[in-house]
Structure 1
Amino acid sequence: MLGLFIASLEKQIPVEIMYMNNKGVVTDRLIIVKGIDEKFIRAYCLKKRQPRLFIKSNILSAAKPRIRKGVNHA
């Protein structure tokens, strides 16, 4: 997971995360990492369109963004 965050920081590419806030609500986020701390990830959230601070221990998973292809109908 740390490797994806470092790649996002260095190349400014998005990472998709599943995040649980302090109230236990799980959300999916698309972020671009701006800084990595011992306990936090500073990032720009593309869904909320603003900078966010994520607690590392609350990040449940991280992955490359899924490619969403349009559906072609006949």
Structure 2
Amino acid sequence: MLSTLPLQSAIMFAVAAVFALVGAWLLAELRRPLTEARVYAYRMVGVMALSGGVVLALSAAAMWQWSLEP
């Protein structure tokens, strides 16, 4: 199945994984005490990066599926 993965979709999956990991790390950092400004920034950037990774992964999966259709 992976042999049918286009290069563009593979790149999108890789970038999505980086976004999701960075977002999850930022949100995990909220477990320890931080300044109010850092909490705000980590929360905003973490949620946006995590959601961006999910949306990009969904788009990559759709692009992969469309490339398989005749």
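Values in this text are rule-based calculations from the coordinates and carry no lab data. Note that the structure is predicted; figures quoted are calculated from it, not measured.
Identify the structure, out of 1, 2, from whose coordinates Cα Rg over 2.2 N^0.38 Å was calculated to give 1.42. The value was obtained from structure 2. When relative contact order in percent (Cα under 8 Å, 6 or more apart) is computed for each of 1, 2, the one that comes out at 30 is 1.
Could you tell me which structure in 1, 2 was used to calculate helix-only ellipticity at 222 nm (-39500 (n - 2.57) for each DSSP H run of 4 or more, over all residues; to 500) as -4000? Clearly, the read-out refers to 1.
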